[in-house]
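Below: a set of structures, written as structure tokens.
FYI, it's all coordinate maths here, none of it is from the lab. Note that the structure is a prediction, hence the values are computed from the model and not measured. Cβ atoms are built from the backbone, for glycine too; each structure is taken alone.
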Structure P
Amino acid sequence: MVQFDVFKNLHASSALTRPYLLSVQSDLLCDLATRVMVPLALASHYEHPAGRLMPIFEVSDEDVVMLTADIASVSKDSLGEKITSLADKSEIILKAIDFFLRGR
């Protein structure tokens, strides 16, 4: 499991609107039983996402919004298959997390 990998959301209650989970945890902590993840929601559910806090990406031909404020730790066992990597968008992802945590 690698930082910035995107996984299928297996939680039936949220998967319809938040079909993917983005791994943001450092690879140095890969031995932990949990991963820090950020949900990726369908952009069609968010008319005006909050710019830097909620960047938009494309995953599996769908526009998705990074719900940075919903960052959470989840069990590795609760993750579905790896869909893709957003490593090429790491700077945007880290800026969103930095803005959420430090306001800059």
Structure Q
Amino acid sequence: MKTSIQPAALADLRRGFHFYERQEAGLGTYFLDSLYSDIDSLRLFAGIHTIHFGKFYRLLSKRFPFAAYYEVKENTAFVRAVLDLRRDPAWIAGRLEKRN
């Protein structure tokens, strides 16, 4: 299966990078490496994750409190958002609502 990281999800990744890079030099790069590795696993495992907020599959990151929310269409996993799970679930739902 192919994966496609949508522009809004790329912006989420950039925000996460800057957050962690401010915590410690190099941590932002480790964050990106980890999240891209998690997202790359969708090539084999897209569609096996639980559905949240009505239509998005949720892939939990192995190393950070983040999740990639994605949809599967025509043999492609479209990553719509990469969000911090420490946020209020209502905030997450609102962000996903805008990512159709």
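Quick one: mean count of other Cβ atoms within 10 Å over residues 68-75 came out at 17.1 when computed from one of P, Q, so which one is it?
Q
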Source structure (of P, Q) for distance in nm of label points 7 Å out along Cα→Cβ at positions 52 and 76, computed value 3.4: P
At a computed -4500 (helix-only ellipticity at 222 nm (-39500 (n - 2.57) for each DSSP H run of 4 or more, over all residues; to 500)), which of P, Q: P
At a computed 0.9 (distance in nm of label points 7 Å out along Cα→Cβ at positions 20 and 60), which of P, Q: P
